[in-house]
Structure I
Amino acid sequence: MLFMLRFTIVVSLLFVFGARQAVAMPSFQVEILPWEQIKEIIPNQSYFTIIDVDTGKSFKVQRRAGSKHADVQPVTEKDTKIMKTIYGGKWSWDRRAILVLVGDQLISASMNGMPHGAGALQNNFPGHFCVHFYGSTTHKTPTPDLAHKVMILKAGGALDQFLYQLDPYELINVLEIAINQQDERLLSHIMTGNKRSRTNILSSVKHIQITQRSMLPVEDLHALVAMKIQFRVRWSRSDHSQEEKNVQFYLWKDSLEDQWKIVGKTFAAEIK
């Protein structure tokens, strides 16, 4: 089972626990653990540390509520300020890959960055935010949110394994996440081309939505190493203009055993 995956990594992040005091992390074993188990590890009112995977920044939080995932709040105003810098200075619903440090455990997770609902701590944070773990769900959906799942796997080092198993249609779902989250690193896992070309795509397209899909039966895909799919796509640009049209997606893999990837050059031309 995926949630039993464990591996050893050397964490070279620095935690700031006080003014100008930094403590280097030793090696930890990162775990992908199911939500049902997590609820016992971080019960309501417990404290833990969140480490943002992409920036290495960390801050402390307290779990205040949440039955389907953890509703948490930064502990102090300083923690709130650190969290806001992680999100580029403005609050956002974007999911981010994080590590949760509680006791001697380091657990992969995902957070959003939008204050909502009630808050009780004196921390200059107007509400709480959500932290998801493997198998947790939002309040409105019975199944895990795909964007949170991808970020959990990214934090846990299991993203490549997950992407390797995806069919072309599922991979395009991940493309939506990568663009909407403005996540160049995730885009690099699923699209051909260099970093500059991927950055250009993200700088010009801020949000994308597949509005209509045409799909072959999945069982017909196993013998293919290249294919073209047409989807109806709506997207918004950096200048706030919007467009919707039929877009051709070209996908290929080096062999039957390899991972599907979206051809970046043709995708960029389609949405130009």
Structure II
Amino acid sequence: MLPSLPQFAIRQATSEDISLVSRFMDQALLVHRNLDWQPFIEWIPREPFLLRFQNNKLTALFSCAPDPDGVAWIHAFAMDYWPSDIQKAWRSLLDPSIDLLKDLRSNLYSVALHDWYHRLLQETGFSIKQHIVVLNWEQALPPALPLPSEVLIRPMQPDDLDQVVEVDHEAFDKTWTISRTSLGHAYMTASHASVAEVDEKIVGYELSTSNHYSAHLTRLAVLPEYMKLNIGHSLTREMLVYFHTQGIRRISVNTQDDNNASIGLYKKLGFHFSGESFPVYWMELQA
């Protein structure tokens, strides 16, 4: 008698799969997780979040729901074993996701944090778009620069988020913008958040997180027409002063390697390259 062949099935996850997915991620052997703003379980009911079963056992998953519209990051890819046919399992989840993203007119992006994942992306049609570089600050506080008298820097409030997301979408290339929902999560988890205001109009903002030992500047944006007024410098310096008074002396920030304005600002504030760099891959799917 011939041995029975493994039975494979792939389906979209639902909210009823939260416990199943959580247990699976705890014991998966291969795991890629994007550094998302939203909690991982919130992606589960959003398409595509595909589950791959073998003989009724969950063996792999793949998530890349667009957020915001037109921009889909791979939020997670995980397997519970290291197979010789990893590319086959990957493609069985990637290909139907691509079909859906084409209908949604979304390009697909991912940051490669592991060598195995880097190779997988390279082998399946992704191209490097740019690199994320990491800078650290461990120096004395930089001097303050003159700020126009009409610019007010103050703590961010929940009522500011609608204006803040507008600033975000004007300041960043669409690839790097975040949705109103993601911005709300980022604000709720921030240790420090501030806005720059001119005549009650928000023209810039900053969000940062921290632990007992270090802090991270997670988001900094200024409207293009206000870029030369030292607002970005002042928002960042105010954050540095805040954490400095908390006894935190190490602060990091990520930016794109081709964002010369951002890199120049951080260097002026005393940040230096850490040597860490991560490739950003993409697949163009929009017609």
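No value in this document is a laboratory result; all are computed from the given coordinates. Computed from a predicted structure; not experimentally measured. Cβ atoms are built from the backbone, for glycine too; each structure is taken alone.
Before moving on, here are some points about what is shown:
- Mean count of other Cβ atoms within 10 Å over residues 163-170 derived as 18.9 - corresponding label from I, II: II
- Parent structure of the calculated result 12, given that relative contact order in percent (Cα under 8 Å, 6 or more apart) is the read-out and I, II the choices: I
- Computed 19.6, 59 for Rg and Dmax of the Cα atoms in Å - originating structure among I, II: I
- Each of structures I, II was scored by distance in nm of label points 7 Å out along Cα→Cβ at positions 43 and 195; the highest score is held by I.
- Label whose coordinates, when FRET efficiency 1/(1 + (r/R0)^6) of positions 75 and 179 (r between Cβ atoms, R0 = 35 Å, to 0.05) is calculated, return 0.60 (choices I, II): I
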